[in-house]
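Below you'll find the structures, each written out as structure tokens.
Just so you know, all these numbers are worked out from the coordinates, no wet-lab data involved. This is a predicted model, so every value here is computed, not measured. Cβ atoms are built from the backbone, for glycine too; each structure is taken alone.
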Structure P
Amino acid sequence: MNILEQYVKNKQNPQLMIDLFKGEWSSIVPKVDSGGFADLFNDHRINLLASEIDQGFSNKSILELGPLEGGHSYMMSDMGAESVTSIESNSRAFIKCLIVKEILQMGNVNFLLGDFDKFLQTTNKKYDFVLASGVIYHCLNPIQVLSNISKVTDQIGIWSHYFDHEICNSIYKERFDYKGKLVLVNNFEARYFQLDYKESLNWSGFCGGPNPSTNWIEKSTWINFFNSLGFDFKIIAESLDHPNGPEFTAIATRKSGAK
């Protein structure tokens with residue numbers, strides 16, 4: 001490599017930063033041409049969650065897990081969050097978040113590079129709200145991650161896919177282990193259904209987890225687990241025809257008196 005090839009000789013403008021990852025953006029980013037396809041900076045799911053929370057995101061300390069390209073971070077920031085701490089483990093996505101922060105001047109957002117579950121395991125900090133959008137179905141041990149989240153907040157906003165044998169088989173075919181395996185996590189029994197990423201790992205804009213495979217859980221497992229923790233689990237939107245599998249948007253809120 002000739003290091004001089006890494007220099008930019010054009011007049012500075014935000015598009016130059018976006019073009020560092022040309023062809024890799026998933027999000028439609030305001031003020032620039034990212035070439036993305038997902039309207040994550042104007043996401044109806046975040047608006048739905050805000051409508052279910054007392055006073056929305058205003059003046060709340062928020063922990064966001066897996067911000068991807070900062071779209072949801074931007075929305076919560078713009079809705080008046082006191083602070084948004086967003087943890088991203090994909091190093092390329094992390095740099096894209098920093099680019100977006102600079103372009104959109106998100107002063108109350110702090111992007112961190114690292115594994116959010118290791119952060120959850122060690123932090124003593126409490127947050128008013130945790131956003132787990134598009135991340136739990138990318139975890140090898142989703143029940144343990146959800147358990148760790150519950151230790152740092154009393155309210156969790158979730159968007160996730162879940163396992164349904166018939167629907168997942170029609171989409172993913174042999175990529176799933178349809179028998180699943182029983183696991184015991186903190187005295188809670190769940191069945192994990194392994195999904196292999198396979199050829200998806202060959203795209204530099206990959207949006208999944210840090211391992212070659214992940215584990216999905218059934219909708220009933222979601223509900224039963226949060227009930228076991230003493231949380232109300234309210235599904236506020238749901239669809240069976242998402243191209244990547246059945247999905248829901250939900251709020252989990254600790255019941256009064258529950259520890």
Structure Q
Amino acid sequence: MNKKLLLDSDELCYYGALFGQRKEYVAFNPDTKEELYSGTRKSEIIESIGNHKWDIFEREVDLGIEPAIEACRQWIKDATVELESNDILLMFNGKNNFRYEMATILPYKGNRDPSKRPIHLKECIEYIKSEHLFQSVDHLESDDLLAVNQGEDTIIVTQDKDLNTVSGLHYNPRKKLLFNVTEEEATRFHYTQMLTGDTSDNIPGLSFIGEKTAEKILGNSTNPIELYSKVLKTYKSLVNSKGEHIHPKGKKKGEVAWKSDKSVEDIVWEVANLLFMRRTLDPDERWEPPV
């Protein structure tokens with residue numbers, strides 16, 4: 001195929017590191033503190049303890065670095081074989097990600113628990129960097145670098161759908177799916193995400209608006225000016241005069257999902273830029289509303 005493969009190394013290393021550990025459930029007698037049963041299936045532990053009101057805890061068992069490193073190697077091998085190319089460039093997060101400072105409505109990635117990181121993640125990152133050509137730029141994420149380097153002769157290799165805001169060839173290694181994203185599709189998906197937000201990165205969106213609802217709101221529009229107008233109109237209808245977005249239904253109906261002292265236009269600008277993948281290495285590059 002003779003294409004350069006742009007690999008999402010943060011995804012790769014996280015995936016590989018998970019092979020260096022195993023989740024296990026343990027039942028303890030609360031009186032004696034004795035470990036009575038352990039296993040990888042919680043249902044089996046519950047069945048084993050029967051009617052006893054014993055405590056069940058979750059723990060990670062360290063399987064060592066080798067299974068994690070081997071999983072990383074295999075991930076890369078599978079991609080190069082499937083795409084018939086050994087020309088690869090791996091992308092890593094840089095330091096001082098600008099999104100942490102930009103995010104004022106909700107803390108960027110503030111819903112992630114650092115203690116839940118895989119045991120051997122750091123070692124996997126160090127190994128990959130020692131074995132392969134990689135790129136890491138201060139203030140940018142790996143996703144930004146995938147977008148910066150994407151061109152006619154490259155393929156973005158990731159299962160992260162957020163990269164569908166970038167046109168060109170993409171390969172999902174989990175589904176083994178090669179597909180093309182047009183410029184029009186990439187633009188529409190960015191506006192779709194402005195409505196839905198991104199829960200994995202704690203980027204605010206509008207409550208109960210998923211991709212299907214967002215698509216209905218955007219209709220058949222392809223013009224960025226029309227798309228922006230529809231997104232802005234939807235935000236204005238769901239953010240009150242106090243800058244509060246209220247859950248419209250569900251268990252949290254009536255509660256504040258998020259609030260901001262910014263104007264609705266500036267709220268949309270913030271959300272759009274948290275989602276926008278940079279196209280250059282310029283630290284001041286920003287998405288701006290179409291005019």
Structure R
Amino acid sequence: MPRIHHYELPLDTSLFSATQLLPRALLSLSMRGWAGWVREHLVSFSSMVRDYKTSVVVLGANLDFVEPFRFIDAEQMSVAFRVSARKGGAFVAAESEFTAGERVVARVQFLMKPVLMSDTESFSAVPGNLPDSLLSKFQSDEVSDSIPERLVAKHQAATESAGRLVGKASHPIVFYRHHCEVAEQWSYIEVPSHAAGARESMALAQSAERPEMRAALSRPLKAVYLELKRPFYLFDRGAIETSAYEVEGGMAFVHEIRSEIGGRGVHGTVFELLQ
């Protein structure tokens with residue numbers, strides 16, 4: 001069976017909004033799961049970078065809120081994390097499952113691309129495959145030729161086809177150091193927060209004219225899917241172009257993160273579905 005890294009987490013209020021677990025918290029806890037899994041079964045993450053000159057960048061992530069869950073609903077949460085190498089080490093897939101007691105409350109899947117480090121001081125790197133010295137540490141049932149489904153394009157196309165467009169807006173952003181990771185490029189953990197800020201800013205500005213937009217301020221998320229294409233770096237400026245749709249059973253938001261307002265360069269896309 002694929003190896004699983006487990007850990008228990010006492011709950012605190014910083015992990016939650018008033019309505020649910022924060023997407024940022026789920027991604028941060030998933031990265032803790034990644035660091036725990038590789039330390040337990042391969043080598044420590046820092047050793048992977050320092051000694052094996054290998055790291056990973058996240059290409060996309062799928063967050064699903066399985067059932068309503070708030071801070072007052074439990075005292076602790078359990079996290080189960082698993083990893084697999086895909087396409088001969090060209091990709092790494094991972095999955096977190098979050099449970100409270102017997103209830104599964106959320107799942108996170110993400111896809112990573114190995115990069116080969118040329119300088120561990122500046123963290124400069126180029127895309128590559130997991131070296132054999134790391135790939136050989138995976139069990140046979142942790143290696144696959146398949147790639148997990150990347151859901152953003154699928155849901156964006158379905159929403160644009162079947163949903164009713166109810167609003168558009170642009171939201172400028174700047175990537176300060178607290179939005180970045182150790183290589184001083186944007187941290188994928190922060191991307192759902194940028195999208196949520198764009199959604200809430202849009203709703204505050206437009207809800208008086210479009211009452212349906214008020215749901216964007218009060219209803220919890222059912223799913224957040226993100227696809228990352230190219231990074232922003234420290235102090236870069238960009239913009240989030242947001243489109244809001246009424247869909248069957250709720251609302252959906254498509255956020256395209258661009259180099260500038262109206263710009264053609266898309267760095268990533270976030271799809272949000274409200275409950």
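Data for the structure
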read-out	value
Parent structure of the calculated result 0.95, given that FRET efficiency 1/(1 + (r/R0)^6) of positions 29 and 157 (r between Cβ atoms, R0 = 35 Å, to 0.05) is the read-out and P, Q, R the choices	P
When Cα Rg over 2.2 N^0.38 Å, for residues 61-140 alone is computed for each of P, Q, R, the largest belongs to	R
For 25 (percent of Cα pairs over 31 Å apart, calculated) the corresponding structure among P, Q, R	P
Value 1.24, calculated as Rg/Rh (Cα atoms, Kirkwood Rh), for residues 13-84 alone, assigned to which of P, Q, R	Q
